[in-house]
Structures are given as structure tokens and as C-alpha cells.
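In the part that follows, the structures are each spelled out as C-alpha cells.
Here, each number is a calculation from the coordinates, and none is a lab measurement. Because the structure is predicted, anything quoted here is derived from the model rather than measured. Cβ atoms are built from the backbone, for glycine too; each structure is taken alone.
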Structure 1
């Protein structure tokens, strides 16, 4: 069976989040799923949830945005995922906190075993084409790891929408033609068309659909199947009512045979090099 991979989950320990993040999450998912999130604070609990929801792997994201969300350190995520092949750690960098982004990412990959990089420009108040990030892009391109970049809107206090425009990543894609860039949330809200266009024009730019109601994907992207090999499933867990429901909604879309399998896991498996692991 093709794998099912959630490319966008947050460990999000409540004691490391800004209070409004926990309050918002609880308002969205309710107390029952909030209890499941508490269970997920151990890797063993995470694996039980993956099994219950029908998932094979999950990417676990670090967080380095103290002004808006909080900090879940790269070391915390690395320890959490250590020895768990189904939990895939992604580092996070914030150029306001990291003064040597290339060195910091290299350490995360070579010493901590991180398998990708997450950037949150609206949360960290930086543009993704900031020259301070270019050393990190050089390392990511050299190592062949994907860079997941938040694009589009956010509900969290203090987020600045101007940093979420996918167009800033056009310059990065040109300057780093082999860098695998994944547009988290696919430009959610204002910029669906921009995100789709970037993914069409650049060989290594992908769309990731966390935070988008999957039943509406063909409304947001009527020509979705043109990018069947470049669309990646993500949930933004724990900020989603039902992982299993999202998977079922994608399988229920009127797509050509095999496209749902690509979205739900095959495309991500290729990016994460899971086929050879």
C-alpha cells in the first residue's frame, strides 16, 4: 500500500506555547482531541495516534517564533523523534535569533539528525528571501533536504501577513535551482494562484495543503491535477479536528486514479527519500 504521510505536525508542548495558541487550538479541536494532543507529547503516544488515524509517518516541526507562537527547540524535536523512524524531525530557524543560519542548519542536520527545515516568516517577521537565510538555503540544497515555508494567512496574534506572500520565494527558487521548496498552506487565502504558479514554473517548488479544508481543494486549485506530482498532504496537527476525516475527504475528491495516493504520501516519500530508507 502507498504510504500516508502528514508533512506538517507540531509537537507544541503547552508549556512552550504562547497562551493564545493553546486557547485557539482548544477552541478548534475541542477537549477530546486536546486530550489526544496531550497523549502525543510522548513519541509512544504519537505512534498510537498515527496508527489510529491511518498514517504511516509524520513530520514533526520545531518552532522558533517567541513573539507570536513560542519556542519548541530543535533539540527538543530531535530527542522526541530519535529512534522513531515514523517521526521525521524538521529544524526551524529564525534569522532574528540565528546569526549563522548555515552553520546552525548544518549542525541540526549532521548532529541532531534533522531531515528538513521549517521557516515561518509571518511568525518571525522576516522575508523568506532575506540574505541572512541564504547560507541555510545553501546547506539545504547541498544536503538535499526540503525547506517548508509558511505562506498565506495565520490566525495567531502578532503574525504579519506581508511576510506570507509566496512571491518572495520566486527569487529563492531562481537563486537555488535545486533547492526543494515546499509552500506550506499553498498561499492560503490571498495567494492560491501565486503559489500554484510558482509550483508550475519552478521544478522544485511544491504545494503543501495543511490548513486547507481538503474537500475544497478543487475550488482553490481547479487545475490541481496538472501538479499531481507536486501536491503534499499536511494537517497542521493539532489544529485539525480529524486526521482520518481529512484523508477520507481527499480520497473522495473526483481525481484521476492514483492522484490521491500521490498527494497523501508518494510525493512526500520522494522528497523525504523514504523510498530508499
Structure 2
């Protein structure tokens, strides 16, 4: 891995963690509601990606699909509503755990062989998520947790739909633009709950333009220098980065339950990825 790829990868992981932190910060410390945050995030992300596409040599046309847009919207909406009640670290663990597990299960459904090591890894990862969801003083709110698992499954579906696309940036820009009316419909249905202030507005715009739009563009560039195994593995760092940043910046507790669950989920997924790499 070159120094340039390493730097781009690190920036992308910080952007992914930044999405969780900005969403949690906005919904916890400002007046903005989850539907408005989602709409503004998608709007600013679409505008940023469209501008990046226009500034690129060749001016490629928009791509993507309505299926991709629906998966993207489902992820973004469930993500925002989940963070009303979840801490940043627990939310990121549920999100990325669900993303990886859903993609692994899809591969199994499509006929990929399940080795003993792969099976043990999946069981360990599922066990870690179940441990986090068990009732108790440090358990996340069940409704928020289920929404975040849905967000992870939707992002996994979005990732699977994007496999093999000729131009990832054009596809993502097209998906973001198609997701705008879906987000606006939800905002219209929840018009009576609309609430926002300047800090909340700024956090939503930053999440869409910087940590989503530019962050995704950086990630696509980094992917050119990464093997598939490396790309999957480095994303396991995001829940750890988010939990540490949430503790330092948002004052969220690093509970023993979260630490044990993180070790189980990330360790289990690492076992699966390691088994696939050796296979």
C-alpha cells in the first residue's frame, strides 16, 4: 500500500466516523429534527457530488438507479432517526456490524462456502451484537438499535448494488439526486415536527457535503489502491474511532459492555475476512 493510498484511506475512515459524530451532535445538542437532518444531508451530498462530477475531466453523465437511491435513502433516514437515542459509538458498532454481516449473509445465500472459521466468526459477531442489545443499564434503546441495524442492512444492500459499476462517483451522484424526493416526502409527512436552528443546519450540511460527498469521493479514490480484503478490513476501524471520539468530544461513556461487544463483533468479522482471504 502506497503512502498516498494510506493517507486517503485514513481520511475516508475519519469521514465515515464523522458522519456518526455530526449526526449525534446535531440531534443531541441542537434543535434540528431527524427528518430535516436527513433531507439536508442528502441535498448537500447530492450537490457536492454533482459539482465533483462536473469538475472532473470529461464531464461524465449521472448514473445510478432508483434501487440504489431507495437503499441510500433507507440508510440515511434510519441512521438519523436511530441517533436520536443512540450514543455515537454504539450506533457505529451496530451500523458497521450490520453492514458487514448482511453482506456476508448475502454471499452465503448466493452460494459462497461457509468454512468452520467463517461460521465461528459469524457466530462471534452475532453474539457481540446480541450482547449489546441485551437489557441492562448500559443497553442502547431498542428502537434506536433496530433502526441502526436497518440502516446497516440498507447500506449493505447499497454496497452490493454498487458492485461492478463503471463509474462509482457518477453512480453515487445519481443515487443521491434520486434520493432527494424520497427525503422530502418524509419531511413533508413530518412537517408538524420540523425544527431546526443554525448549528443543526450547519452540522447537516457538513455531514452531507464533507463527510458524505467528499468522504465518499476520497474513499473511491483510495479503493483503487486497496485489495478487497484490505478495503473490508479497514472499515472495522470506524466503530473504534467513533467510540473514542464520542467519548472525547461528546462526553459519552465507554462502557464495559460496549468494549466487549466491539471486541466480539469486530473480532468475529475479522475472522471471517481472514478465512475468505486464505480461501
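Structure notes:
- For 3.4 (distance in nm of label points 7 Å out along Cα→Cβ at positions 223 and 263, calculated) the corresponding structure among 1, 2: 2
- If you line up 1, 2 by mean count of other Cβ atoms within 10 Å over residues 15-22, the top spot, with the largest value, goes to 2.
- Of the structures 1, 2, the one that 0.91 was derived from, the read-out being Cα Rg over 2.2 N^0.38 Å: 1
- For FRET efficiency 1/(1 + (r/R0)^6) of positions 103 and 207 (r between Cβ atoms, R0 = 30 Å, to 0.05), the highest value in the series 1, 2 is held by structure 2.
- Value 29.2, calculated as mean count of other Cβ atoms within 10 Å over residues 87-94, assigned to which of 1, 2: 2
- If helix-only ellipticity at 222 nm (-39500 (n - 2.57) for each DSSP H run of 4 or more, over all residues; to 500) is computed and equals -10000, the structure in 1, 2: 1
- Among 1, 2, structure where relative contact order in percent (Cα under 8 Å, 6 or more apart) as derived comes to 43: 2
- Per distance in nm of label points 7 Å out along Cα→Cβ at positions 159 and 215, the highest-valued of structures 1, 2: 1
- With mean count of other Cβ atoms within 10 Å over residues 79-86 computed over the structures 1, 2, the top value is the one for 2, the highest of the group.
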